[in-house]
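Participant: In what follows, structures are represented as structure tokens.
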Structure 1
Amino acid sequence: MIREMTPDDLDQVMEIEKEAFHEHWKREDFEYEISKNEFSNMKVYEKDGQVLGMVGYYILFDDAQITTLAVSHQARRHGIAYELMSYVIEQCDRQKCSVLSLEVRKSNEAAIHLYKKCGFYEMNIRKGYYEDGEDALFMMKALGGNI
């Protein structure tokens, strides 16, 4: 089940975050996103009371951007990331967004494959985007929008 992230989820979310990313968000970042950032949408994928994945995205007028997406190691390769992406795309379509974008590490082949499967295209490279100097691919997907 995909639902709103709450403060009660943060212990499990932080475990997933630390497993998934070299440069991860801090707990305070998640607290801000779920309680103060009016543009932020933070969701978790929960099964049997356990948070197995999470996604964050912003909607600003008719543009949307995915800010984070991760699935716990034990739950990978079960379609959870695809389900979270499909959910975000559907929500952004409902909000009449024209485009959905994201950045992904150039070395993250599994994520890039997922995003392409979901209809994203590589637009350009953001040189040295990450703190460790790795480049990011900037990817976009056109949505229905107000056309």
Structure 2
Amino acid sequence: MAIVIGDINIFDWELTETFIRASGPGGQNVNKVETAVQLRFDALASPSLTDDIKARLKKIAGRRMTKDGELIIEAKRYRSQERNREDARARLSALILRAAEPPKKRKKTRVTTNQKRKRLEQKRRRGEAKQRRKAPRTEE
């Protein structure tokens, strides 16, 4: 069952899932049932992703990506293994979807002449108000 994100297909052989014990509350169940999922995806070696997407994914993933380019997602939100698996895959697809979106070009903007004039006028008024607060100088 491949993960389909737009025109990107990530195949099951690219993913490694290990089941681990979830931390936190859960009574006796927490010590004996491995419900949390650790999903590993070798993003930099994946043939499914383009180089642009890989670069953006590395930036977006942050600490979740190892130095070798392996993306690690831990899902322990739910009490069942299956729901945690679905959650991990959904989070992976959301990350890839964000990385697949090309960044918007920045439009250069300029400060208008009127804005500059207003700023300088405000500075001048503020300076005058501070000058009026000073004690008058006495000539001796």
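Participant: One of 1, 2 was used to compute distance in nm of label points 7 Å out along Cα→Cβ at positions 22 and 118, and the answer was 2.2. Which one was it?
Facilitator: Working through the options, I get structure 1.
Participant: Of the structures labelled 1, 2, one was used to calculate log10 I(q)/I(0) by the Debye sum over Cα atoms at q = 0.23, 0.33 Å⁻¹, for residues 86-125 alone, giving -0.82, -1.21. Name it.
Facilitator: Only one of 1, 2 returns -0.82, -1.21 for log10 I(q)/I(0) by the Debye sum over Cα atoms at q = 0.23, 0.33 Å⁻¹, for residues 86-125 alone, namely 1.
Participant: If helix-only ellipticity at 222 nm (-39500 (n - 2.57) for each DSSP H run of 4 or more, over all residues; to 500) computes to -12500, which of 1, 2 did it come from?
Facilitator: This figure was derived from 2.
Participant: Identify the structure, out of 1, 2, from whose coordinates Rg/Rh (Cα atoms, Kirkwood Rh) was calculated to give 0.94.
Facilitator: 1
Throughout, read-outs are computed from the coordinates displayed, never taken from laboratory work. Bear in mind the structure is a predicted one, so any value in this text is a computation, not a measurement. Cβ atoms are built from the backbone, for glycine too; each structure is taken alone.
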